[in-house]
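What follows draws every value from the coordinates through simple rules; no lab data is involved. Since the structure is predicted, the reported quantities are computational estimates derived from the model, not experimental observations. Cβ atoms are built from the backbone, for glycine too; each structure is taken alone.
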Structure I
Amino acid sequence: MALPIIRKGDVFSLSLTNGIGFIQCVKEAPPKDSEIIRIISGVYDEKSDLDIDQIVLQKELFFSQLPLKYALRKKMIHFVGNFSVPKDSEAPKYYRDTHVIRSEFLGWHIVDSETLQHRLVAKLSPEEKKLSPWGMFSIPDIVERIESNWTPLEWE
């Protein structure tokens, strides 16, 4: 079975314990790679009339990588439609990750997503604290973060 085609702007819903949440593709990927998504804030009642145009305008909680093609094929997410990505919600260039050696936290890596270069910092600036985590979250992790309204500012 061929993988579905995912386009920039595609919005998907996912089931939460208390409603539904939404994610949007902000950067397409080759067939065996992961797309970049924005995790849209808010928990929504699937029984009410939802204005997806307004939901997509909500500020994202954070960005992540996710293999949308596989998640869609496995019915872990459901296609809603294609909507414009808000101008201030394009795929970011920089992310952050912890730098840990032998269980010892040594600082933060600021990761350039285009060159994959890492820059080590001991303490994050206020702007760096807003950077999304580098890497991929699973669907259950995304669900948990939407339900708790988690943002990178809480990650220290």
Structure II
Amino acid sequence: MATGIYDKEKELTRQVTREVEQAVQGVEVLALELVGRERFRVYIDHPSGVDLALCERVSGVLRGYSDSYSVEVSSPGLERPLRTPAHFARQVGRPVALKTAEEIGGKTKFRGEVLAADDRSVRVAAGAEPVEIPYDAIVRANLIDTEGA
């Protein structure tokens, strides 16, 4: 995926997050992923959980995007997407998979345990030495489901 796509995804994420979180109390937009040129998927969470009725409410809020996109609304699932410093901070000690737009230490894909997360970056035990990954470099990140392994 080209960097321009990631920029488009980030802009859509900002717009959709603002609209959804203002319209549906308690909903947190965890992530938005472009899954095609004309389709995006929004992952949401809520303190009471995510059910079909909540997904339908959020879909209704996003109806304005239907001229340009097919929109899917989903619960986070076991492999919960991670995008913000707060998301990573809540997952210290848990295994994650990350993808970056640019190489860091010669790699763009990382798998390992979250060691620490601050306002600027996440530290991951991915190999012999821990890797510091700035949030701005991350284009995809999610928990790794070790329960089903």
Structure III
Amino acid sequence: MTNQIPVWRNKPIIRLTTSTVLTSGRNNLGHITVQHRGGGNSRRFRIVDLRRTLRSVPAMIMRIERDPFRSAPIALLYYSNGVLSYILAPRGLHNLRYVYCGSRVPIEPANCLLLHNIPIGTYIHNIEPRRGLGGVLVRTGGSKAQILKKTENFAIIRFPSRRT
């Protein structure tokens, strides 16, 4: 942990966040239904791009941030066309590094590829089971899945729970 990149703990990019409503344990009538809830700091929810829709546009990692609603850190990307977005940050990611999304990109942390372009035995995260759905599998902090076998249309993946 001594070689770890420091995590940005200041304010996020406001246009990439939304506000949340904290109920403090109260129902729609204002009555307390859950005891010992409430108080705490106000938090803003970061909008994370789980689809990575900007293909073939290189992006530079500006900083690694902490998200109060997630166990995984997030990375702020600055695309070469001027767009800002957040992504889930895997281990081995550092500031001022370029990441790519497309069909012929190198296999490195935070690059986005199709499953048939990734070799067997590679560890992956933020898996999209169907095209256009967005990443819904293996998204928590420190989790990873491994590609065990591939056919022309399917891939067998070992999940963190050791199920395939």
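If helix-only ellipticity at 222 nm (-39500 (n - 2.57) for each DSSP H run of 4 or more, over all residues; to 500) computes to 0, which of I, II, III did it come from? The structure behind it is III. Hey, mean count of other Cβ atoms within 10 Å over residues 18-25 derived from one of I, II, III reads 21.2; which structure? Label of the source structure: I.
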